[in-house]
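Alright, structures below, take your time with them.
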Structure I
Amino acid sequence: MRKVANKSEVVVVGAGIAGVMTALSVRRKGHSVTLIDRWEPGHPRASSSDYSRLIRSIHGSDRLYTEWVREARLRWMELQEEVKQTLLVECGALVIATEGDSGWEDSTFSTFDELGVPYFRLGSQELVSRFPQFDFRNVSYGIFEPESGMLMAHRAVVECARLFEREGGRVIRGRPQTDESERLYLNGKPLEADLTIVAAGPWIGEMYRRSIGPISKIVRQNIIYTSCPDADGTYEHQNMPCWIDHGYEAYGTPSYEGSGVKAAIAWTEAIIDLDNDERVVDEATFNRTRNYIRNRLPGLIGQKAVDQKACQIAMTPDTHFIIDFHPQYDNVLIAGGCSGHLFKHGPVFGEFAAGVGLREFGTADRFKINTRSKLVDTESPSGR
């Protein structure tokens with residue numbers, strides 16, 4: 001096992017949230033760090049490119065991720081002060097538990113109670129009273145997290161990359177690739193560093209087809225933004241929470257800074273070609289999302305779509321992250337496997353990946369590169 005020097009040269013590949021936060025953490029430990037991406041931080045092909053991402057504590061029965069996100073919330077607040085920009089909007093998060101299909105939600109209560117996570121369990125009548133934007137037919141109950149909400153995703157990536165540069169980090173453009181032995185190259189030349197951390201999001205499976213490809217499925221994520229009704233603040237963040245709706249495999253955010261209401265169907269069978277597909281929403285997904293809005297948000301019927309985003313998620317079978325050294329190259333750490341819930345953990349994920357990469361501690365079993373299988377909903381941190 002190669003020891004990392006006290007003052008080492010570290011390269012981080014990928015300037016999405018995982019890469020930026022890892023690079024910043026390594027830099028703050030006193031190392032020389034270069035952050036490499038094919039495009040600029042916050043580019044529209046990245047998984048981190050949308051305006052917002054949810055931050056919520058709910059991870060079913062999983063204590064680790066629940067603890068991580070509670071710590072990450074505090075780190076986001078600190079970063080917000082450092083960059084002098086709004087990164088965290090605590091409008092709350094509403095988890096909608098469908099009648100007859102609420103195992104993931106049911107398993108959450110003991111976890112929240114043990115860890116002291118603030119929440120309210122709301123029955124059907126209270127849901128209707130507190131959140132009139134939604135149609136709660138076929139809903140068993142709701143879990144409202146007042147200290148959750150949304151993160152300004154694009155802004156966070158861009159501003160934290162700038163923070164990294166202000167603290168002495170270097171950001172460059174280049175195209176990292178691997179050969180048949182999965183050795184890493186940059187612009188056609190071997191990439192040499194004391195430590196290389198590959199946090200290239202969905203491109204990791206493509207770069208490491210043998211070691212990561214079998215446990216990484218890349219799925220398209222299409223998002224629609226719908227205009228709010230004229231002269232009506234009901235759907236703005238001051239009056240409406242973010243929400244997670246597993247009965248429909250959907251989630252969304254209220255309007256913030258004039259964005260309109262965001263809604264997405266987490267359709268895990270829609271595959272995307274990372275380098276060749278256009279980043280526009282297809283008609284089938286547009287219609288599916290519109291049907292969802294008609295059923296769950298009837299007050300938006302007839303409102304126009306005002307924006308759209310098409311990105312992707314790298315799904316692992318068990319929806320756990322990947323933070324482990326390459327099986328052949330002991331100075332190459334793989335950090336990714338977002339599975340739709342990495343962004344919110346960003347500052348904690350980055351610090352953990354930095355610590356593993358610098359040999360300060362080992363990784364967790366759940367993050368190791370090995371054979372994985374799908375978990376039952378109650379055990380899955382993402383509920384998928």
Structure II
Amino acid sequence: MIAGTHIAFATSLYLGGAALFEYPPDLIGWGLAAAASLLPDIDLPTARLGRVLFFISTRLERAFGHRTLTHSFAALALVAALASFLYPSHPNDFWAVVGGYWSHLWIDMLNLRGADLLWPSPVRVVFPGNPSHRMEVGSKAERVLLIALVLFSLLLYPVSGLGLRTGLQHLLGNFEMAREGFLKHAGQHWYRLRLEATDNLTLEPIRCDCQVVGPWRGGLIVLRDGELRAVGESPERHNLYPTHAELITGEPLRVVSHRVDLRGRSLGWLIERPDPRRTHYLSGELRLGGRATAPIEDLERYRPATLSGQRLLLHYARADHLAPYRGLTAAEGEVFVQYWLKPGDDPVELAVSGRGDPPGSPRS
């Protein structure tokens with residue numbers, strides 16, 4: 001095959017792998033795959049790479065001939081061994097090299113002569129077996145194949161950036177697939193949910209591009225117009241019923257968590273701790289001392305702070321959600337304070353000093 005066909009086939013495999021295995025394609029990975037796809041022809045002085053490295057190609061051709069040693073599984077194993085240093089830190093680049101080299105051997109099986117994959121065995125591997133269905137190098141059939149591979153790569157490109165499953169999820173707008181995609185990579189990126197839904201209480205149609213906060217009883221918690229809402233298919237457990245949902249991956253996310261023992265501390269003390277300029281969420285369970293009242297309604301639908309008797313449950317709450325309880329004191333329990341940071345954000349610490357309330361805060 002000519003160099004263009006090898007590069008086009010390697011590109012198709014690289015983009016197809018990105019779509020199937022959901023790794024992000026980039027120019028470095030593609031360049032490695034394309035370069036590796038030309039490497040087996042280093043045994044041919046008239047090939048593009050052979051002309052550049054003529055001092056190697058002439059010796060290889062004289063000693064072994066074309067499509068023998070460099071077109072074998074032995075050579076593929078050697079290339080994998082030499083590229084293995086990439087695997088610990090850049091596994092995608094390692095597979096780009098190995099896949100690019102293998103793509104050359106694979107498509108060369110379409111040639112009339114085939115390839116000596118089992119070298120030094122004289123057995124040649126061809127596909128398909130009927131010679132009339134294989135092609136000569138540079139023939140009209142190969143030019144048609146080259147055009148088909150280029151068109152296929154162009155079709156694959158937008159899907160490869162999303163991944164096959166994500167691309168299908170965007171096409172179908174399936175909420176369950178969006179939820180699974182979030183759970184698979186939660187805490188690694190900021191996510192948004194491009195959502196069409198129905199409010200389960202008011203039956204109001206909802207459209208939003210909402211930040212995803214976390215999971216909730218088979219659904220997801222999203223931030224809509226400053227309010228946390230649960231999205232899912234259960235009218236009893238979720239605020240919004242999704243009719244179309246697309247999960248959008250944003251920039252990298254770094255979550256910094258602080259564990260805070262609330263025993264003997266008031267909720268007013270906790271309200272003052274998080275930095276209000278930073279995105280933060282509170283999760284935990286507390287048993288309150290002193291007076292505690294049950295909520296007016298005890299639905300199963302999501303609420304960031306749920307008080308039942310003396311038990312206060314926090315699930316991705318923010319400091320303002322604790323305002324109605326700031327005068328109460330925790331008899332026992334702990335809270336995890338999560339700060340969500342973007343690339344370049346300064347480190348953040350939670351000010352926790354002493355066991356009492358800060359001056360001026362309410363006491364129970």
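When relative contact order in percent (Cα under 8 Å, 6 or more apart) is calculated for each of I, II, the greatest value falls to I. A value of 17.0 was derived for mean count of other Cβ atoms within 10 Å over residues 99-106; which structure in I, II was it taken from? This figure was derived from I.
Identify the structure, out of I, II, from whose coordinates helix-only ellipticity at 222 nm (-39500 (n - 2.57) for each DSSP H run of 4 or more, over all residues; to 500) was calculated to give -7500. The correct label is I.
Quick check: 1.45 is what I get for Cα Rg over 2.2 N^0.38 Å, calculated from one of I, II. Which structure matches?
It must be structure II, since only it matches.
When Cα Rg over 2.2 N^0.38 Å, for residues 51-218 alone is calculated for each of structures I, II, structure II gives the greatest result. Could you figure out which one of I, II the value 3.6 for distance in nm of label points 7 Å out along Cα→Cβ at positions 19 and 243 was computed from? The read-out was computed on structure I.
Every read-out reported here was derived from the displayed coordinates using simple, explicitly stated rules and does not represent laboratory data. Given the structure is predicted, the values throughout are model-derived calculations rather than measurements. Cβ atoms are built from the backbone, for glycine too; each structure is taken alone.
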